[in-house]
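The structures come next, written out as structure tokens.
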Structure I
Amino acid sequence: MSLEIRNLAFAYDREPIFENVFLRVEKGEIVCLLGPNGSGKTTLFKTILGLYRAREGQIIVNGKDVSNCSRRELAKIMGYVPQNHIPPFPYSVIDVVLMGRTAHINNYAVPSELDYQIACDAMANLNISYLEGKTYTEISGGERQLVLIARALAQQPEILIMDEPTSNLDYGNQVRLLNHIKRLAAQGLSIIMSTHSPDHALFCASKAIMLKDGRIFCSGKAEEVITESNLSQIYGINIEIAKATVKNGESKKICIPVVA
């Protein structure tokens, strides 16, 4: 499943939020979106998902313009993992994951045995089956993030859009989550994710896109886009990129802020 964004633009009234956005994601690819606060990352995601109406441009999935697709049809194609989600009621974890089956269930119907099995399989895929009977609001932040991913996987989408999936997670849970994301891509999911950490993009993405002032500042292979000059220009601080050699002898890039 390929996703292509052509000349996409969005504005609140007459105030442009982003414009001239071009993006392509292939099956099994991870694309990372970077940029400072207010650069339009979340709004771009919600426009791709059909939650906001684009001012201009096209969203193409497998060669088909999805502008005329219903919300239900889009939900079968694209799954969404928001930054944070705390429901107003203390749902069980399995009920939260089952919410991902909404697009596949007729109005006023109840989840079938198949829906339950798909929800359980999504949890098993992320190694969180032990959470099934727990209360969603009482589990840890890292566990909630994995539950939200399981909910999105229960939709059985072919494209997964993740808005800062590592936000509010400790270092260990960040690494575990990134490894889960890499594994999902290896299973064939096309993934677009935003992050405030260039190191995360270097760790798992094949492509990186930098947004600045509502426009694409640069895009391309993650290794080529994430440079000292580009990072310094979009974040307004001095950053150096160093190389570290890990135990297996492989060289890895890491970003280091430089105190003026």
Structure II
Amino acid sequence: MLKKITGFGLAVLLAGVPLAGAEPTVDEIITKANSVAYYAGDDGLADVTMTITDAQGRERVREFRILRYDVADQGEQKFFVYFHKPADVAKMTYMVWKHPGADDDRWLYLPALDLVKRIAASDKRSSFVGSHFVYEDVSGRNIDDDVHTLEATDDTYYKMKNIPKDPKGLEFAYYFIWIDKTTFLPMKAEYYDERGEMIRTITALETAEVQGHPTVLKSEVKDLQRNGRTLMEFSGVRYDVGLKDDIFAERYLRRAPVQWIR
């Protein structure tokens, strides 16, 4: 699925750079796309406005800040999400420790209950705080979880087909991702069930170069089964801001690091 199609932390894929003039291999395409989508700079932050629209056209808007810290280049990462608005989710926090090649650790703090909830690995495909994005979309799907093949290519995109190695607990049987051949940003993803019916899409609607890094500034996910959609708009995107590893700790779920979430 579209790893980090959220320009940075939220909303796909994946360090090797092919030689000039050479056609990249499947592994090079996937690895480069993951690098561009998730490892821009050593860290990053952004403010996000998320508009959730249900099948009846009713809208809910949520605003939050997302922080990202790379423990190792192309390796372990940590994410922290702090909700500002509306009142019913204000001060809610979500944290991920991403482990390439293994299950990620995820926590959610619910201030109304003063409860820190550990999110099980089996729940990674559950809705992210009521939106049409899922928890796994925030930090991205591990590239080793799928078998990747190059389905097609044209002047603009590499079209990759991705089949889960372990389909247990997944709502999709396979998915396609379109990766920009110039920037290596994942630009679109389509998810299909076992009957071959498209059930979900994620699309990058706006991109820009930020501090020399190709970045998605607006993305949308559509639920084709229930007809809902969620739009994510990123502002104030910055990289290499000097985040430290120690703020991505469970004790900060209840007391968020003020200097980074204002």
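Couple of notes before you dig in:
- For -2500 (helix-only ellipticity at 222 nm (-39500 (n - 2.57) for each DSSP H run of 4 or more, over all residues; to 500), calculated) the corresponding structure among I, II: II
- Distance in nm of label points 7 Å out along Cα→Cβ at positions 76 and 236 - structure with the largest value, from I, II: I
- Each of I, II could give distance in nm of label points 7 Å out along Cα→Cβ at positions 44 and 60, but the derived value 1.9 comes from I.
- In this comparison of I, II, the computed figure 30, 24, 16 for semi-axes √(5λ) of the Cα gyration tensor in Å is attributed to I.
- Answer label among I, II for the case where distance in nm of label points 7 Å out along Cα→Cβ at positions 100 and 116, calculated from the coordinates, equals 2.8: II
- Structures I, II, by Cα Rg over 2.2 N^0.38 Å, for residues 124-163 alone: label with the highest value: II
Bear in mind these aren't lab numbers, they're just calculated from the coordinates by the rules spelled out. What you are looking at is a predicted structure, and each value in this text was computed from that prediction instead of being measured. Cβ atoms are built from the backbone, for glycine too; each structure is taken alone.
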